[in-house]
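These notes open a run of structures that come right after.
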Structure 1
Amino acid sequence: MMIDIHVHPNPKRPDSLAAIRDECRKNGVGRVLISSIGPRWSQYPPPDEVRAANEEARALAERSEGLACWLAYINPQNRNWRQELKRARAGGPVGVKIWVALKDPNGGLGNALKVVRHAAERRLPVLIHTFQKAVNMPGEITLEEFATLAEGCPEARLIAAHAGGHWRHSLGTLRGRAPNACVDVSGSFPQKGMVKALVKDLGVSRVLFGSDILGRSQASQVAKVLFEDIPQRAKEQIFSGNARAIFGPAVAPGPALPIPPPRRPRLLPDLRTDHFCFCGRWPFFETDCETPAELDALLAEHRVRKAYAGDLGSVYRLDLEQANAGFARAARSARRIAPLATLSPTPNNWRQVVRYLPQGAAGGIIYPYLHNWALDDAAHKEFFQRCAERRLPLWVNCRFGDDRFRHGGLACRDVSPDELIRFAKSAPANSYVFQGLTAGEVCRLLDEAPPQRRFRFEISRLTDHPGALDQVAAAHGLAALVMGSEFPLRDLRAVRFAAERQ
């Protein structure tokens, strides 16, 4: 049985405990560590919000019938933090949680270090939010700053939530230092390779499982560990053993909850055909399956009948006619791959690229997100009209990976819901598959877009949040939904696994 050390109630859901229990039941999790960060998620919560958060977490744990323990929430910048922690300790927390209020108004960590030392004296482990975006929130700390805290109190047991957020930029930060510090793998984009890299960097004993539910679906986070290329014994240590070693016997999993069978195929889109899949070389980090032949073999291994696949190596090519021809040739002998030609309406030779598409291309894939152009720009109307006239289906990439951790040299742009609606209302009749949209974005397009345009939506982002797939299916049915794995950024099996447990 698994232990999930990073769980939050949702202030917008009065049924948070039932939702947490449902996530655990579907994923085989026997114990969760709940922390509340209040109804408003204030970055520097005043004393009354901190107290209310702790009362909520304590009450949820008491009502959970053995499923939950809880962490006491503390704002180190409040003068009464000692009194609040003393009061909270009477309710039996197994540790302390600090969110983003780690820095004082001058950017110092002195007050946070006092909390850490105080917790260490009382043998309370401390879970600390860590993140590294382009611009962090005031008070939010990076993994490097977390390491400074850990070195300032070697007797404390500290856990860096989210492994620093931008986990590739976290590698090496804790290597060979701060042995009292661990990381959890909770939240954020469920990227393939994260857990393996952290285990290699830190050793398996310093990596813990957390999901960040109800902000994320538990299944998408379980998949990060379950399908990772590490020994089974290491997975068990991450899922349970390390938490027990740090927090003690109080967090040992309770009686097993009955795990329901996976969702029936008739309640899901066809999971055997993938509409969000890639092979080739990616310029920013190593990925699996550089060639169509390698991808074809993996598709066969995991019983994927067909993948409409793009070429990662073509995404940033300037000579698209040559790049597409090379990809089509390489994919010719791959039985399960339907190759997509990389297209863009911004080069002045786009007409020639569309006109001379290679034989065997199943359609085109466009990147308004990565290539920094707007779908609803009037200058691109002719492009979409020509594709429609040629009956060339288009896959529209609106998001790829985690927006917050994009390479600094890229000029990516958000594809806004309003932009999507404007495009949908004016797009010529054709087949369009949108990649990377959330449940709210999908529902809005289906509510407002003309049905004759034939829009479909792959489901990868719908499996990242509890109930998102059901939200779309309940409002619009399954007919407009298709499978998408976002491979190789995710494991090829991860979205299917999460969809079956939604």
Structure 2
Amino acid sequence: MKKQLDLMDIQGNVLRAYGRYNFPLARYVFINIRDGARGRDFLKRVTERVTTAVSWGEGPDPIQKPLHTLNVAFTYQGLKALELPRASLIGFPMEFVMGMRPRADILGDDKRSAPEHWDPIWRDSRHRDRHKDVHAWLAINAQTPAALHDGYEELLQLVHDTAGGVLVLTGHRGDDGKENLAYQDVHVLFENGKPTSKEHFGYTDGIGDPVFEGMPSKPERVVGRGKQMKDGTWAPLETGEFILGHRDEAQEYPSAPSPQLLSRNGTFMVYRKLHENVGSFNQLVEEEGSKYPGGKELLAAKFVGRWRDNGAPLVSAPDATSKAAWDDRFSRAAPLEKDRMLSGFTYNDDMQGGKCPFSSHIRRINPRASLEFNKDAFDTPGALSNRRRVLRRGLPYGQVNDPTRDDGNHGIVIMMLNASISRQFEFVQQQWINYGNDFHAANEKDIILGNHGDDDAPSRAVIQVEPDSDDAPYILKKIPRLVETRGGDYFFVPSMTALRMMAQGIVDPT
């Protein structure tokens, strides 16, 4: 029997990547709560407007798709400012309590990614002045610029009505180089006047988000996005990998604070602003691509594991000839078949990395069953990966004005949702993105996201070849840092029930 989730109790951003639902614009606002009582009153008014995960336009009395959405999440300091009981606060996991900044060493946020280089709003939070602490994230996703403006003005009015009990924090970098913006805007990128799913390096993004029990999605989408079974079929991941209060892949309930009503149907969110060094990326692709036997576009595909133009996976289209055949079939395929072509693959026939290198981005963040070199090692193929998955949300920000330079204000804001920040996001970031031992790749990093740029120990990556090939592996040397962290923090995304309890001050852990 298919698991049923209470969609009216789960915030909409948990189950929906709004960009795929024709919300191409978003604005993220961060607040500081100066007074607990007025902060709870503010939360009560916000909760009345929060967008849930309920399906739009279905059933006898359908809920209409809004022009703009509103969702909210809190840092640990924000929950303290709302005066949650201490018995509830001590139940939150330590990594959430600490926040992202103190865990920079674990995450590899060093050199140009170190906290002292982050946007001021993140540099100052929990460091110098408690009145500059980020307490809450409020997100407006919109279908049109006018809707974004309306949603933002409504939010500012709610803040104004607290009479100083809640304040909007400034300190975001803008396109003009100033660092005092009161919000972070993000948006899809356009090509020839049409919205795309691309990011600033030119890759098609947002393809392989996990599917888990209870998600309101088509059953066919589980192929390649769920967990691979021994008979070759795919099944949804367990709900508790992503939402608290439900069983996870270990058939356990993830660690969560009490009471149960506070945590159930909530989750944790990792917010990271990532700057893309487009000039360094383009230079690397041009210089190495001129020497690489397959040319620069194949080399760029090796960086990620997918071709840049349409996301074709390298395991299905490892060279120009197979890519042309894949493109022809893709152009004639029905939507569900296209979806299967993009996600329904394994590394079973590429265990040596000849098609998709061990340091490519998609292989690092979701190795599928390729870490299990003995096919019968676990009851479920991919068991090692199934407990490390995260839901990805967010959009690009800024525009690239000069593709030969790294400066400017452009990149992607990525938000990752998981039931355990340490077991899921932090493990992947530390062990799979910035270290390669699990992939038999020594200290090689994820080519795109790795914290490269150490002059004393320059990064390199081996672009493997097929075992029966006469060609030698290609050595990518002195990889520059292609992505820099510009800030972020860890947030708790409460359920609607929890939001109402918090707003009324009736959270009771006894």
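Just so you know, all these numbers are worked out from the coordinates, no wet-lab data involved. Since we're looking at a predicted model, the values are computed, not measured. Cβ atoms are built from the backbone, for glycine too; each structure is taken alone.
Each of 1, 2 could give log10 I(q)/I(0) by the Debye sum over Cα atoms at q = 0.12, 0.19, 0.20 Å⁻¹, for residues 85-260 alone, but the derived value -0.55, -1.37, -1.50 comes from 1. For which of the structures 1, 2 does the calculation of mean count of other Cβ atoms within 10 Å over residues 29-36 return 26.1? Answer for the origin of the read-out: 1.
Quick check: 35 is what I get for percent of Cα pairs over 34 Å apart, calculated from one of 1, 2. Which structure matches? It was calculated from structure 2. When semi-axes √(5λ) of the Cα gyration tensor in Å, for residues 189-380 alone is computed across structures 1, 2, the figure 40, 19, 17 traces back to 1.
If you line up 1, 2 by distance in nm of label points 7 Å out along Cα→Cβ at positions 253 and 277, the top spot, with the largest value, goes to 2.
Consider the structures 1, 2: one of them gives 2.6 for distance in nm of label points 7 Å out along Cα→Cβ at positions 5 and 397 as calculated from the coordinates. Say which. Corresponding structure: 2. State the single structure among 1, 2 that was used to calculate helix-only ellipticity at 222 nm (-39500 (n - 2.57) for each DSSP H run of 4 or more, over all residues; to 500), giving -9500. Going label by label, the one that fits is 1. If relative contact order in percent (Cα under 8 Å, 6 or more apart) is computed to be 13, which of 1, 2 is the source? Derived from the structure labelled 1.
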